[in-house]
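Here, each number is a calculation from the coordinates, and none is a lab measurement. Remember, it's a predicted structure, so these values are computed and weren't measured experimentally. Cβ atoms are built from the backbone, for glycine too; each structure is taken alone.
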Structure P
Amino acid sequence: MVEPRFPEQEDFIGRFLRDLWTDYMTAVTALLQEGHEGVTAAQSRVMTLIDREGTRPAELARRAGMTRQSMTQALDGLHRMGYVDVTDDPDHGRAKIASLTKSGAAALRDGLRAALTVHAEWTDAIGERKMRQLLTLLRELRDSVRPPPTD
């Protein structure tokens with residue numbers, strides 16, 4: 001385990017979330033690559049952000065917390081791999097829409113299977129009761145700090 005940068009600082013949620021997210025994405029990506037060689041953790045994340053009916057790249061960049069240019073590069077890579085199509089938005093002349101191809105949808109389903117495999121492994125590590133407690137607490141925290149949706 002890597003020593004924290006500020007070891008004198010008491011533990012706080014950010015450290016655990018960062019470390020666990022890194023471990024989680026590493027494990028999920030390794031499983032996903034068994035059937036989809038070359039897909040990175042970042043590309044996998046981008047695919048999870050695309051709505052069923054497609055999503056504008058600018059919106060994907062906002063959701064991912066990245067620049068439009070970086071999102072365009074990620075989508076270009078996914079397009080070259082056959083997982084994403086980027087087409088003109090019929091509702092807006094200059095805008096584009098990114099959507100998953102059939103291969104992209106299959107990769108997304110395989111990614112879900114990989115995520116559930118990691119979830120099961122982690123459940124085995126701490127036990128079902130503790131995993132249920134953890135999920136309950138995480139859901140409560142998420143719902144408490146996330147702003148209400150605006151319609």
Structure Q
Amino acid sequence: MPYHLATPAAGLYFIAVLIIWECKLKISMKSKVRETEQFIRGRRNSFKYAFSGLLYVLKTQKNAWLHFAATVLVVLFAWWLRIERFEWLAILLVIGIVWTAEFLNTALEVIVDLASPEKHPLARVGKDVGAAAVLIAAILAVTIGLIVFWEPLLAKLGW
């Protein structure tokens with residue numbers, strides 16, 4: 001063994017390096033744990049805020065209950081007709097589009113009310129355009145529903 005590696009000073013140096021490396025590793029691990037905890041807390045808060053928005057829409061928007069009833073009826077009807085997988089995809093997609101339009105319309109209405117508490121013609125236009133988006137989504141959903149359900153319904157009725 002070379003002389004310079006066998007000296008007590010080299011051994012102390014080696015031990016010091018190991019201790020410093022271990023301390024850095026512990027600090028790094030604590031930092032990673034802290035980052036992970038912050039990430040999880042952030043995701044949990046995101047879900048909390050999203051569910052808060054969901055509850056707001058369901059509590060305050062009468063049309064949301066109509067969409068909910070339509071969703072339940074359409075899903076039960078699709079199940080009764082035993083539609084195919086890709087037909088399910090189309091139905092679920094347009095249901096999601098209608099719900100998304102309703103939520104965006106609600107958000108738009110709340111923002112307009114905040115920005116313009118008094119009646120203003122442009123505020124009305126903004127709200128009307130948001131409502132039109134929901135109407136377009138609903139018309140799309142009905143159209144796709146008719147296309148998807150028509151043949152299975154006729155077959156189920158024996159026509």
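Identify the structure, out of P, Q, from whose coordinates distance in nm of label points 7 Å out along Cα→Cβ at positions 90 and 114 was calculated to give 3.9.
Q
Rank structures P, Q by distance in nm of label points 7 Å out along Cα→Cβ at positions 18 and 50 and report only the one at the top, that is, the highest.
Q
Match the computed value -0.50, -0.56, -0.96 of log10 I(q)/I(0) by the Debye sum over Cα atoms at q = 0.08, 0.09, 0.15 Å⁻¹ to one of the structures P, Q, and report its label.
Q
Consider the structures P, Q: one of them gives 0.50 for FRET efficiency 1/(1 + (r/R0)^6) of positions 34 and 130 (r between Cβ atoms, R0 = 41 Å, to 0.05) as calculated from the coordinates. Say which.
Q
Thinking of P, Q, which structure, once helix-only ellipticity at 222 nm (-39500 (n - 2.57) for each DSSP H run of 4 or more, over all residues; to 500) is computed, gives back -33000?
This value belongs to structure Q.
Given 9.8 as the derived value for mean count of other Cβ atoms within 10 Å over residues 42-49, which of the supplied structures P, Q does it correspond to?
This value belongs to structure Q.
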